[in-house]
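Have a look at these structures, which come just after this line.
What follows is calculated from the coordinates using simple rules that are stated; it is not laboratory data. Computed from a prediction, not measured in an experiment: that's the story for all the values here. Cβ atoms are built from the backbone, for glycine too; each structure is taken alone.
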Structure I
C-alpha cells in the first residue's frame, strides 16, 4: 500500500511588495518542498509594480536604487534571480521655495553623485563665489563624514541630538544634509530629525563613495521573477487573523462568514494594517508612526526651477543619468526625478495640474523614531521592550517589511526581513539559497 506524502503546510502571505514577494518566492521554491504558499493582495495588482508610461520608458514609481554595500541582501537576491543591473548617475539640484503664492523654486547648488563630474556653478553664481562655496561645503562634508566614523550615537539618541553634538554648521545641515535625508526617507525634515541617529550614520558609512545601481527593466522584471509559479489572489483584503485549534483563521473583508485556514500567516504590510487585522500586535504596532506619500508622474514643469533647462545642458548627454530636483521649504523637502521629459514627483509642494498628470500613486511610509526602533527590535529579537511579550513567529504569525529590521525603511529591510523569517521560521538557510528556484547565489 502506497503511503500518502505528508501534507504541505499552508502559508498565506499578506501583501505583495518586495518583502511579501521575496518570502513567498523563498518558501515556494524551498528545496524541502514543504510549503503551499499563496499571496493575498488587497489591491487590483501587485504592490511591487512599475508603470510603463506612454513614452515607452518604464519608470519605477518610486525609483528603486541601491548600492552593493548597504543593500547586500538585496544585491544577493538580484544575483540569484540573474537580474541585469546598471550603474546610475545622479545630479542633485538643490532649490528653495518661498511661502509666497505663485513662487518658483530657486536654485542654490548642484551636486553630481560620487563626483562623476565636477560640480558646475548654479546659474547666476560667479565662478569665484562657486569655488568658495565648494571649499566650505566640502570642509563641512568632510566634518560630517568624520563624525559618522568617529562620533558614535547613543543607543536612544535622535539625529537632532547627534547633529548638535557634531557641531556641524547649521547652514550645511539645513541646506544640504537634511534635504538629502528627507528625500531618502520621503518624510518631513522634523520627522528626519526624530530618526535614530545610528540609522543615518550607519547608512552614510555604508554608502560612502559607493556607486548607485538599478535593475535593468525596472521592478516589473523583479516582480515577474519572484511571482513565477506563486499563486496570488488580488482584491483580497485580510480583515482578521485569529489563532484556533485548527490553525490560523483568516477572515477576508466582505466575505461574510467565509474564512481561510492556514498553518502560518506572514504579514508583509505596514504596521497599522497588521494592527487592524491581528489583535495581539495592535498595542505595540499602533505606536509606530506612519505617513502617507503621494507620487505623481507628470509633465508639469512648474515644479522645476526656471533655470533647469540651462542646468540640464551639462548632463544631457550623460548615459544612465537621472536629475533629482530637491525643493526645500522650512519644513519639507520634495524630490522630482526627470526621466526623458517625464517628471516623477514625490509629495510635491507644487501639485501638478490635473491635465498634465500621467498617473498618480500613493503608499504608506513607516517612520523611524527611537521609540519605534525599540518596539521593532523587541518584536524581532524577543528582548524586553514595548512588544508585551510577543515575538515574531508566535502563534504562527510573522511580520516582514522594510520596517522590520534595525535600519532606515528601505529595500534592504524588505529582503533581509524576508530571508530572516525563512531561516528562523521555516528551516531555510543561506547555504540553501543556491538551491532555491533555478538560480544560484
Structure II
C-alpha cells in the first residue's frame, strides 16, 4: 500500500516548497496542479495538514536528520522527503517518498520512488558585476542552466527526478526567472521543486496584486508541463552522443553537455554505466570524454561503433576534469580546459545537422526528444532572456508534414511545415519563456 502511494507521488506529484504556515494560504494551491507541498518542521501542525487534506493536497515533511522522522510520522503527514546525505539503510528504514541529495550522493539505484538533488544553479543569462552578459566558449551568451546535468540524470535513471535548488539568499527576482527555472528543468524531463524568495512570499501573504498575478503565471506554467507528463519519459534524439560519467564532469553545471547545448546541437548523453550498442543506435558521432576509465567491454562497444562507419572522438588525457567531487560548477582551470574541448568538438560537429538546426535563438536552449521507435519529434525551447524572441527558424532531418506549438496559456497552434534541403523547416513568429513543438510525419 505504501509502495503504491509513493509510486503515485512520483507519477502525479507537482512539488513546491510551501512557504506559508497559515492554512488559509492553501487556497493559492487549490485549483492548480501544484499538489505536493514540501513542509518544514515548524509547519507540521494539525490545522495546516488537515486543510491540505481537505483540498486533496499531499503533504510531505522535509527531514534533514533521521531523528526528526518520528515527529513527521506522528504529525499525520502523507510522507517525508529526505534532504541531505542518507545511506541506503536509512532510506530502507524511513521509506521516504523522495530523496533530495547533493549531486555526488544521489541514490540512483536506491530504494526510493523519486530521486533528485537540492543543488542547482538559478537559471538565466549570466550577468557579470558590471552588468555585461558573460560569453560562453561557443560565443553565445553564457546561460546559467542545469540542463547538462539533468540530461545526464534522465539518461541514467527512469525514476521521476526533482531538482530542488532555492533562490539565492536575499534575492528578489522578476517572475520570468521563476518561469525559466520551471522550464529549465522540464525541458530535460525533470521537475523543479518550486521555491519562492522571501520577498515574493511576503507579498503573496499580504495579497499584493502584482504578486498574485505572478503566482498565477507560475501556476499556469506548472500546469502546462503537468498536462504533458509523457514528455518527461522521452529519450534524447539526434545523432551526436557524448559518453561520460561523474569523473568527466557529468554532475557539474557548465560542462561539456551544456557547451554543446548552447549550439543547439541535439546531444545524446550516454552514461558510462549504461554504455551499450543499443544506446548508440542511430548516432553518427560519439565523443568519449574519458577513455582511460572504460572497461574492455565498453571499449569494444565503441570499437564496433567506429567499425560500422561512425565517427569516434576519443579525448586526450588533458580533457579529464580536476574539479573536486561535490562541486556544482567547473573550477577555473577546467573552464579554461573547456575552451580547448570546444575547439575539438566543433571541428567534428561544425554546422552539421544532427537532428535539428535552429536560427535566431542566441538567448535560448533547446532539447530534441523522441519516443522509442517512434517517428514523432518533440522539441522543447526555453528562452532565458526576459523578453520574447521572434522569428525563430527550425530545420529538422526527415520527412515531416505537421507541427504543433504548445505554449503556456495558449491553445495548440498549427505551424506551417515546408521542405528544406535537410528535411523539413518551420517558423515560430514569437515565443515567450517556453514552448514545445511536436513534429509529426
Structure III
C-alpha cells in the first residue's frame, strides 16, 4: 500500500479541520492484574447497544480467568467529524483499543499504518469459519491483509413506497433497466408535480454520494474501475461516464430534489421527511433502512412499514446489464497498531461479533449478518427482512477498493454537484471528475 501518500493526506485533513481535540483513551494494566481497554462508538444506537453488552463480556472473560475491564468512549458525531477526531488520536497514539469503523475509512487507515493486521487472530478464531466467503474475500485489503473484523453488512437497493405508487397506478414490478425506471418516475412527476426519487448526489452528502449513490450504480455496470492486484484506479473505465450520464438524465427530467441535495444535511428533507410522507416515493438505501431509518424506533418511523414499503434491485444501466443488489461491508472492529493490549482488544471484537451479542447489535442498527450461523439466534431470528438481506448477499455485487477511495469520493461529489446545480451535463461532469481525481490521486494510484 502507498502508505506515505495516505499518511500525508490524512494528516492534512486533520490540520485543516483542527477544531476537534483528541481525548486520551489509552489502555493500561493495574498492579492487581486488571487489564483496562477501551472501545469507541460515535452513533447513539451503537453506543447504547454495545454499552449493554460490556458487562457480559467482562463476566465471560472472568470465567476464562481473564480480568478485563472495558471503558466505552462515546461521542455522538457525524461520519466526517469522527474521521477527523479518530485520525488525530491515531496519529498521537491515543486512540481507543477497539475502533468501530465504517468500511469506507478502513483502506486509508490501513494504508497509513494506523491499524494492526488481524489475520493471525482470525485464522485462530473458530468464528471466522462462519463468515460468508464473499465477506472474507472483500475484507482483504489491497496488500492482502485484513484490518477490521466486519460485524455487519447489508444490501443496497432502491426502496419504494408500494402504497403510493399503487395509488397512482404506477407499476411496482422490478424494473429491468434504468430506462424503465426513469419512465415510471416521469409518470409519477407528471401526476404529482414532485421529485420522485432521491439518490445521494453533490458535496453536501459527503462521502455517501460515492458509497451510497454513485458506486452502487457503477458496480452493476463496470467492475474494472479498480484493481486490487495493482492498487490502481482506471479513470477511463467506461462505467464512470455512463453513471454521470444517468445522473444528468435524472436532473434534466426534473426527477431529483436538487434544492434539498444542495442544502446541509440533505438526507433530512429527503429520506426523513419526503420518503416517510410519500412525496419522494423512491430512495436509494441500505438494509439499515428497515430499522435505523424507518423502523418503529428509527429516525423517521413509517407506520405499517413492512406492508407499505418494499425494495427493487438496481436496474441494468447498459445493454446486457441485469438487475442486482449492491452489498457493502458496513462496520467492522479495528485495532490501532499502537494499542498496548491488542490481544484483549481482539477478544472484545470477537465477543461482539458472534452469537447473541452480534444479534442484539444487528437488530439495533438494522443490519444483516456477515455470518451463516445467526438465522436462529434471537432477536435476529425475529427479523425476516434482515435475514432475507443476509441471504441475498450471495447474489449481490461488490467491488472491493483500496487506497484512493476517499479521493474518488471527493471527485465524484464535486462532479455530481456540477450536475445538480445545472452547470454541467454528463460529459462535462465526467471530464471534471477525471481532472479532479487525477490531481487528488497522483500518478501512483492511476492506471
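Where does the value 0.75 come from, among I, II, III, when FRET efficiency 1/(1 + (r/R0)^6) of positions 98 and 162 (r between Cβ atoms, R0 = 35 Å, to 0.05) is the thing being computed? Numbers along the way, then the final one.
On the way: I: 0.75; II: 1.00; III: 0.30.
Comparing all candidates, it corresponds to I.
Hey, volume of the Cα convex hull per residue in Å³, for residues 186-393 alone derived from one of I, II, III reads 169; which structure?
Working: I: 185; II: 154; III: 169.
Structure III accounts for this read-out.
Say we calculate FRET efficiency 1/(1 + (r/R0)^6) of positions 146 and 210 (r between Cβ atoms, R0 = 25 Å, to 0.05) for every structure; which of I, II, III gives the highest result?
Sorting by FRET efficiency 1/(1 + (r/R0)^6) of positions 146 and 210 (r between Cβ atoms, R0 = 25 Å, to 0.05) in descending order puts I first.
For the read-out mean count of other Cβ atoms within 10 Å over residues 82-89, a value of 13.5 was computed from one structure; give its label from I, II, III. Before the final figure, lay out the partial values.
Working: I: 13.5; II: 16.1; III: 23.0.
Going through each structure in turn, the value belongs to I.
Who wins on volume of the Cα convex hull per residue in Å³, for residues 66-273 alone among I, II, III, i.e. which is largest? Provide the component values of the computation, followed by the final result.
On the way: I: 210; II: 151; III: 180.
Top value of volume of the Cα convex hull per residue in Å³, for residues 66-273 alone goes to structure I.
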